[in-house]
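Some structures to go through are shown next.
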Structure P
Amino acid sequence: MSAAFFRLQQLISPSLPIGAFTYSQGMEWAVESGWISNAESLHSWLDSILSGTMITMELPLLLRLADCIEHDDAQGCYDWSVYLLSCRETSELRAEEQQRGQAFTALLDKLPEAAVWPELSQEAWRSSMELSQLTGFALACHKWNISREDMLRGYLWSWLENMVIGAVKLIPLGQSDGQRVLFRFTDVLEQACRDALDVEDDDIGASSPAQAIASSLHETQYCRLFRS
């Protein structure tokens with residue numbers, strides 16, 4: 001196996017110190033309200049987000065950011081990063097996007113190899129990276145020769161695994177049930193990545209009304225485990 005494979009595993013690890021495990025993206029309120037109560041309803045919730053926003057918004061934007069990085073287009077990268085932030089439908093989701101982007105950038109600053117990347121010392125690039133985690137993720141994949149396909153697979157799996165880990169704590173769900181949910185998704189994730197490759201610029205963008213409602217109500221939820 002190449003070094004690129006192991007670099008990708010590091011980037012998508014739940015232990016990566018960027019705070020991904022501290023957010024539920026509305027799921028905590030969905031559990032509190034009874035929308036999610038078992039493995040089946042969790043699968044339905046995650047599947048709706050996969051088809052509603054991941055395929056048509058996040059994954060295509062990750063590809064656009066990778067294109068801009070490959071062609072040294074800092075302005076294009078910034079424009080797509082701003083667009084991504086505007087697609088986050090609540091203040092909680094926008095804050096998460098920026099906080100994770102800043103944490104990812106700070107992490108790259110501390111990695112021996114990444115610290116010498118010229119983009120990290122240029123404001124035109126840092127401003128994009130601090131708006132969204134996707135920008136730093138795309139940059140790291142480019143620098144470490146991770147293919148576009150593996151970049152999409154890795155990002156999608158990282159999102160899914162973090163959500164299931166959160167659900168195991170919240171519902172609560174047994175560890176084996178959580179693994180069964182992950183197993184069910186392995187049959188559809190590859191097709192999701194292929195579908196994302198076909199999304200045109202004008203078709204990027206989506207809405208997940210249930211997630212937006214849950215996230216907005218989570219901001220004022222009385223008792224919370226996850227960050228708002």
Structure Q
Amino acid sequence: MIKQAYEAIERYMVSGIAGSAHDKEHIYRVLYVALDIAQYEENIDYDVLVAACLLHDIGREEQFQDPELCHAQVGSEKAHQFLTGLSWDINKAQHVSGCILTHRFRTDYPPASIEAKILFDADKIDATGALGIARTILYNGQFSEPLYSLLPDGTASDGSNDASPSFLQEYKYKLEKLYDQFYTARGREIAVERQQAAVSFYESLLSEIRASYENGTILDEIIRAE
């Protein structure tokens with residue numbers, strides 16, 4: 001990829017940044033991890049891979065404005081329009097668009113090409129380990145979602161069967177399951193290296209929350225009917 005094209009795509013990426021959990025540093029981390037993974041694969045189209053990494057979240061702002069929209073679908077359309085506007089080869093533009101469409105965890109569109117699989121893995125790696133924990137808490141905070149929910153008996157839920165969103169619910173629904181979702185051997189290797197940090201945080205957080213609520217019995221003892 002020539003520098004002029006890279007810089008144009010980079011500027012467009014920065015113009016579409018939305019939210020602290022999906023800021024430009026997330027984009028660069030995804031790009032750098034994707035380049036790491038690509039070293040272990042063959043026949044990579046780096047024009048497609050770099051463009052797809054830079055633009056994979058370009059539809060985030062639309063999804064923030066309307067949660068019914070899918071940022072992957074919106075982003076794939078925006079990326080295609082932008083790249084063809086740069087006089088990119090139509091096949092490459094379509095390939096980038098397809099990578100973006102299939103990069104999302106919550107989707108019915110599995111990645112097909114090696115570039116799409118690398119993007120999927122690199123993006124998911126940024127949701128693993130300590131970094132994934134931090135980004136999830138940041139993201140949930142944008143929507144004022146709590147860390148945890150309480151069960152009917154007043155104890156803290158572990159997130160497994162929560163009806164309402166919380167950090168612990170997102171951990172059980174998504175973060176815990178990510179490690180079985182990778183398409184490349186290198187992507188899986190990086191994710192597994194980070195896994196224990198996430199597990200330890202989850203277990204420590206839940207333990208500390210539940211320990212705090214155990215002290216509620218002290219309140220019951222000092223607040224009594226006359």
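Of the structures labelled P, Q, one was used to calculate Rg/Rh (Cα atoms, Kirkwood Rh), for residues 36-163 alone, giving 0.99. Name it. Display every interim value, and only then the final one.
Details: P: 0.99; Q: 1.07.
The value was obtained from structure P.
Compare relative contact order in percent (Cα under 8 Å, 6 or more apart) across structures P, Q and report the one with the greatest value. Walk me through the numbers before you get to the answer.
Values: P: 39; Q: 17.
Between P, Q, the highest calculated value is found for P.
For which of the structures P, Q does the calculation of distance in nm of label points 7 Å out along Cα→Cβ at positions 4 and 156 return 5.6? The partial results should precede the final answer.
Values: P: 1.8; Q: 5.6.
Label of the source structure: Q.
One of P, Q was used to compute percent of Cα pairs over 20 Å apart, and the result was 62. Which label is that?
Working: P: 59; Q: 62.
Structure Q accounts for this read-out.
Can you tell which of P, Q yields 3.8 when distance in nm of label points 7 Å out along Cα→Cβ at positions 28 and 172 is derived from it?
Source structure for this number: Q.
Match the computed value 0.85 of FRET efficiency 1/(1 + (r/R0)^6) of positions 92 and 140 (r between Cβ atoms, R0 = 35 Å, to 0.05) to one of the structures P, Q, and report its label.
P
Ranked on distance in nm of label points 7 Å out along Cα→Cβ at positions 68 and 84, which label among P, Q comes first with the largest value? Could the numbers behind the result be given before it?
On the way: P: 0.9; Q: 2.6.
Across P, Q, distance in nm of label points 7 Å out along Cα→Cβ at positions 68 and 84 peaks for Q.
Rule-based calculations on the coordinates, nothing more; no lab input. Quantities reported herein were computed from a predicted structural model and do not represent experimental measurements. Cβ atoms are built from the backbone, for glycine too; each structure is taken alone.
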